[in-house]
Structure I
């Protein structure tokens, strides 16, 4: 890089206590007609317009000749008055969003995604960009380090200094963590992988590395060595109660509960730790599937407006299939645990009638307005392209094996997609279906018509029978029943009553979060946001409303007292029966040897050649 780069940023945690970053952006050769500056309005991997520019507190520009006027063009765009270069734009960013999507700064650490921080010089986005990351002056932040996969130009490893990117797209795809974090390293297929922990924790880091190593290695080997990155970084923000992740080209930003991390002296894989490993596996799989194999609508990304595609079911759903399957293939969990997780995913799909109204392709296309902006009617109107997409991927895997006599599986499809589109050129809208049909040597359009473009429930029971697994559907055993287990209520008991609602706590009171189609509460005239205070003349709260209703037999009529805003409602509700939408996948004890062998090949990702 030259000593005077054409596009250069300086980022400084100016006031950690006030959550303020100062950014200086120097454009050496501004547009003669007036340089347009734009901040992204969304971040890849999270399909919602977030309007990051709302966090710019102050902004001003100058040149060697003096101040340069900035005119606001729209919510995230400014135009500078014509001037001779260099144009220097100074702005302050408010950073108080503790998530993986935006920016957060206090005296304990700083974190940001480039989409929250780096204005683009419109028309010059494809040239090299450099960034100086400066340490805070605040004495409370002494000893801070830096963790990022941005290529380093100067400064000590894990220290502040200068970094570079080939273009603005790369610049915003390397999140930055700064603070007094903990760091451990492991190798997977010869590639160094670093895990950085921000926040108080008691993680058994040696065990975590032992578990992540085979998970990462089996993903690398599935697509084929070498890995597409020279190094990889897991950025983990540890909190009291949090969960989420966002993929990047050589790293991922994660947030997790500290109790979900493995603890010293505890050898079991707790539900929380299993969930965290699945999250790591999911985001790591995205290194191939969405960061490089991506929808053509994202090649390149246009971060100034929504990018529409019908393929999110493939990029998120297929990834959601392989994330926990990766734990199984890496021998971090056993088959029973994996089947439990699949049963829980299927349960989430079946418990919403929206699955019968919205297809996976429509769910993908409407992510911007529906999936990422869910309201009280969401279960009745939409289906998750993550959850149903994962089940569709499972179905596709088994269908491919069936129609090709096990010569082909979904792994083969993913490898062809990687070979053909791993350069980032983008998969066309029908591309996944076309590749699957090509690899199978069979026209799979009827399968995709039903599974991706249709709204009927998937033929899972039939497909699972091929591998000696029974699909069991039953009513829920209680409000906390997430599915995955075939356990049923004791025989001889009456069917428990069901209100057809999900409940949220509002000061301990039972606020109806969702009122489901065809349920008893809807028939009684209750609505989302009603607060139920009594059932059959007895006080109820968020913790016991659903189970209290279940203590009565289906068909029982009860009086309900509820508040809608500040008005008391008194109505009669006739409890329905709990629907059989709780799923479990159960291994057949009597499966013949050839079926067991077929199941073993499926789970291992092997085929018959």
Structure II
């Protein structure tokens, strides 16, 4: 969800300026790490602050953002931090680290709330409540840029032209729904290029999940009717769509068109499946999001249900971090602001408790959604029962989380003991390589922490150095480690960024360990725990051997939880490396020699291939033949000809 109007500039540190009369103030203090220096910075800043709404960013001596806050009156809000005797220990620590403040004024407190959520998501400050989410929510996209629109799953920015339906709680729920919608409305899911190349129906038509518009089995008007029915169904008018299909089925049966009647019957069953798979009864609710929170042992869980058109599109539990010392209402308010930073808000938001800033949140969401948004606390009836169900799910999710974290903490302690680490690792990096006989080679880095895999920090390394021989696994690992830790040494030699690993796991044996050890020593990196994991003599999972830099080897019992954990880490690195390699190989397979010609984009490349048939014929064509190709200008024809026939 865009928070800054189009065309609005940004300052170098990312503070958005909402209009010309907004002001930005930055003051620096000494680098001495005590609270008096932090208070001095705050006192100097307060003198210059206006009595206007806005957002403030507290930063440390390195410029890293410690905290992002919003205020109705900036001067009063920042002045509260100067009264140090009233601050809890957590905020005293934050003030003692503060060496710089960046202030951005806004037109309203609601605008400040939106900007605050945007900056928290961008900078992820350690003193803000953080909504941890590795992936964006999936949507169903019914595209509108083709005569026969396709239905597909979509993540990320909603730039494509069409209708978006969601969010769905998971990829599994959206995939299941799309499969049922294909049976119900027979809409195509293939790409436009696949669609244009067909001369006979594909398998989806045979299994009655597509109407085969690619080969004329349905005309544009008939397909458009199916598209409109899909929009009605997804928009909450499912009953009307079902009644229409039911009438058509009876008419076909009465007309003795039993084949069509059977097809319509199957469509009705698909509609019943979609509605029958709902975990909760949301009939009559329209578009709504439901949130309930549970707390236990210092941990917080927020359970969310997503209702669209009276249909439950899934639920998910969230576990916000950095919630110590904060009130439950403050945690839920911050969670909602960050949650709707990218997801469009529903018209109705049901919560399990009154929020002091509930009306401010609703005002901000109304501005973002361009329409009515209400935040309410149901007291009775079906809506209250939905809140109670969400609350029960939140408690159960938190209990499972605490049980899992307890087991995970014990496993990590045993891991640290087995691998002789000085303390329990907070960041583990796992490395693997992938290639086929040296082609499309790359290295992969997977990152894990106490709470699981940190997918946003995964990295791929394309093997590109001339001295790395194709297929040489040891040389590939040397290149990957040299690039990873060479950059780390250059950018963060003091290891202050938090991105240095507490443990490095290498998928391999003695050779890989030797290669990695040599690179680390050449870079002058000390105190970096290294362990290589190789399979046993029979290459069976469960007989892994763990190789240490000094040549020692260790093994674990077959039923060891630590062994299972290390296998899971290695398997994730292997999965990521294989997936990245397949993507790279697919791109190489579909690459064309025309890609190398400067200034030739997809449209001109397509025009040349359609006219000549192959890239080889384009290469052999004369200048006159190139100029006669449709959609190819004289300048482009000359560029293509010159590329293949350089002067001299």
Structure III
């Protein structure tokens, strides 16, 4: 029974909790005074300077002397995470597979910009994020975001491209910004990605030794220290090869954080194939294995030593050094549920009342669904193999090593099984060779699941002398897409029965500038010939489907939604999610508008210049008011 509080609510704590939930990075510790022994009194507080930075479009100066994790340009990386962009995602049907039916996405472009475009549509909808970012070894490329200019300038990028067109720079360990550049790269991306996770969502991040500590501090700040789940260590190597000068590196790390640990369901480690084979019996409750009810234990717990009556009326108990697995009350509950098996035997850990070996042994049924326990923070190679399997898979799929150091789908499958149900959305915004997509498809084939993936990758150009370039691949995105195609076909060939309805397709979307023309020019920037080009606010090279996807982003409609092309009256229209959205960018008459209104869509979107006449434009609102007054109308 709850007691009456007998006082008004503590609004101070309520306000603190609200701010902490919105801005976990602003939670800090501060000195509020000193006790009689001159010892500092410290309490949790909200960092006002951090809070001011979150709601300002310029760098806020403030005191720096406090407990915090910081680095040069951190405030600008916060600003970069929060700053808006003018961009869109354009569909590419010719590179897609099963464009009209698939629920999977492959997005080409800078992952920070892509994440920003997804943050409204996929807010709280992603159950699991896995990323394998560059580890800052000095040889890996990292994204070269510029932090030396104000907001408007660095959003336009300063042209730090290499000769092949990659907006990337090498981060050599001799650089004075070795850690700073990496932190400025990863921080804004994780900030935006956090908002995509569902309340019960989780993120896994593969990382090496060099940035492990820094990444953990960043994640503590972004996700909250209380939401740290584990620091998994994968025994990923056999330790062979060239001997290291100091220590052979036989492991890899994977940090795991929850969006909200309170909402996160339990983790269960996937059983190995060998373990699954032990479950070789089946009844009305499922697949099970028989397990000895008596087990060797020196505790001699008297509550777990008692007589049990066997089917022939004889009584048995554990022999010395053994006890039963449950107390008597729990055993009787198992017996009522038909979870107990008696078998006649000449051997076993039971004795009769006469002290001689019993004729019976007792087993309990352990069902497959109950056989999974919490995963260990140490992931053994016996469960997922070693890191070389990733490269072997690439060799097997492509016939050559077109991608180096790929993660293995066995490892990704293990992580997906830990942190994901079988019908959720998975996001990988450093997708590389698309191992995450491969793992998701294999799992769906095995258990009939409906996992959906979103792969995001910058189209980094393959070096001229690389195996990838020799095989005809221009950039990493071409490799990733081709892997999904080939892996999907292979899964269907190897498992024709379980993969009949398997979704191995993907919609390719490419990051590009906004479909809308930049009409926001000052008078001195406008010349006479520009005025004629501004009669239409849509760029000339953009298709109706380009416009549709920008509308879907703006309205928060999943980019994998079902899209149908229809002819209504004399106009071509798009119907999304069975008339949830109807978009028409074709010329429209009163009849077209009327037919669309009769369908009663939730959203109706048109181009400003689509109206065939001024009278159609004038009648537009009245037509909808008559046939579908609740439809939300938008005009581009």
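Per-structure values
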read-out: Per FRET efficiency 1/(1 + (r/R0)^6) of positions 122 and 322 (r between Cβ atoms, R0 = 41 Å, to 0.05), the highest-valued of structures I, II, III; value: II
read-out: Origin of the value 1.00, where FRET efficiency 1/(1 + (r/R0)^6) of positions 498 and 554 (r between Cβ atoms, R0 = 25 Å, to 0.05) was derived from one of I, II, III; value: I
read-out: Parent structure of the calculated result 44, 31, 24, given that semi-axes √(5λ) of the Cα gyration tensor in Å is the read-out and I, II, III the choices; value: I
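Taken together, the values in this text are just the output of simple stated rules run on the coordinates, not laboratory data. These numbers were taken from a predicted model, which means no experiment stands behind them. Cβ atoms are built from the backbone, for glycine too; each structure is taken alone.
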